[in-house]
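Readers should treat all values here as calculations from the given coordinates under stated rules, not as data from a laboratory. A quick note: this is a predicted structure, and the numbers were derived from the prediction, not measured. Cβ atoms are built from the backbone, for glycine too; each structure is taken alone.
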Structure I
Amino acid sequence: MLMEQNWFCRKFLFGKSRLGSKTYTKIMRWNSRVGLSRLAERMLGLHSESVIQDVDIPLARAAEFFEFYSKHIALWPQWVCPIAPGNGRFTLYPVKNQWYVNFGFWDVKRTRERHPAGHFNRMIERKVEALGGIKSLYSDSFFPEEEFARLYGGSSYRALKSRYDPAGAFPALYEKCVLRV
């Protein structure tokens, strides 16, 4: 009987099947509904901001980004991966034909001080732009509309949008990526 219980615990409660993103997603959705983390943070006097980013920084400026990140964001572990020069041209994700370093980080920044919504994400966006990098748009973005258009091929996008969605049936890229419409 004890052996059967151990097998059950390993297989269904603590096993490999529970290490995947499905289990993580279920736990995170449950926490979002129940608000256990928010309650704990409030009781501890903490303010939090989700910082989920992937940014590509030119290799020559990667050390500067790492120094900024270490000083102002400091969420660990951090994914660091070199990206070889590409031979394609991406109008809406403008990268040059050079080496980049991808920095990925996914966590919640907790502070005692209250900051405006998107404070740390916006700091990252500004630094990435200053270093000649680009940010992936799967995560939360806080760009003003004009800056977003300048960085992500606004005129090219508008031309594509008017050609393939002239009636505006679908939300624009800015609406989807920044406003989350």
Structure II
Amino acid sequence: MTASRIASRYAEALLGLAQARDATDDVRGELRSLVDLIGNTPQLGRLLERPDLPPQAKLDAIQQAIGDTFSETIVALLATLVRHQRGDIVAQVAEAFEELDDAARGVVRAEAHTVVPLSENQQARLVAALERRTGRKVKLLERVDPTVLAGLRLQVGDKLIDGSAAGRLTRMREQLVNERGQKQ
């Protein structure tokens, strides 16, 4: 099983718990804080990744490092991950949690790949068009990607809309190859 699939399972369980406690916003915020803390504290990240330490020793060190910063829910998640030798997937669990929470709230994620950043006006127009098309609230993530060349490549859920110059060139190349193959 892949790490992202495993992270999704932990995230599903965490979301169920957070929903039951009416605390999804709090858990979401704490997960972001935890990921930031791990990212800003390399020693904590390395500690979570070490397979050679007994889980209890890791948990004691983690508890000392984070103190009373996080709720019982987040501490329990960390303890579960550490006990199952999955301390290295905290960021993936947080990302999966956000995706599942967005879906539960009726929010669809769209990822736009462009060669230059979109202006605020372009972002607003794109979000409005996607919301009309999907009938759902859209959360736009923007990625600057020089391989796009020009135009826009858009991933909305599992659907890819490729209006990039690179995509058009690839499709044109495929058509030429197909036509040449049919004439022979």
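Observations, loosely collected:
- For mean count of other Cβ atoms within 10 Å over residues 27-34 computed as 18.5, the structure of I, II it came from: II
- Answer label among I, II for the case where volume of the Cα convex hull per residue in Å³, calculated from the coordinates, equals 197: I
- Which of I, II leads on distance in nm of label points 7 Å out along Cα→Cβ at positions 115 and 155, largest value: I
- In this comparison of I, II, the computed figure -20500 for helix-only ellipticity at 222 nm (-39500 (n - 2.57) for each DSSP H run of 4 or more, over all residues; to 500) is attributed to II.
- Structure responsible for 24, with relative contact order in percent (Cα under 8 Å, 6 or more apart) calculated and labels I, II on offer: I
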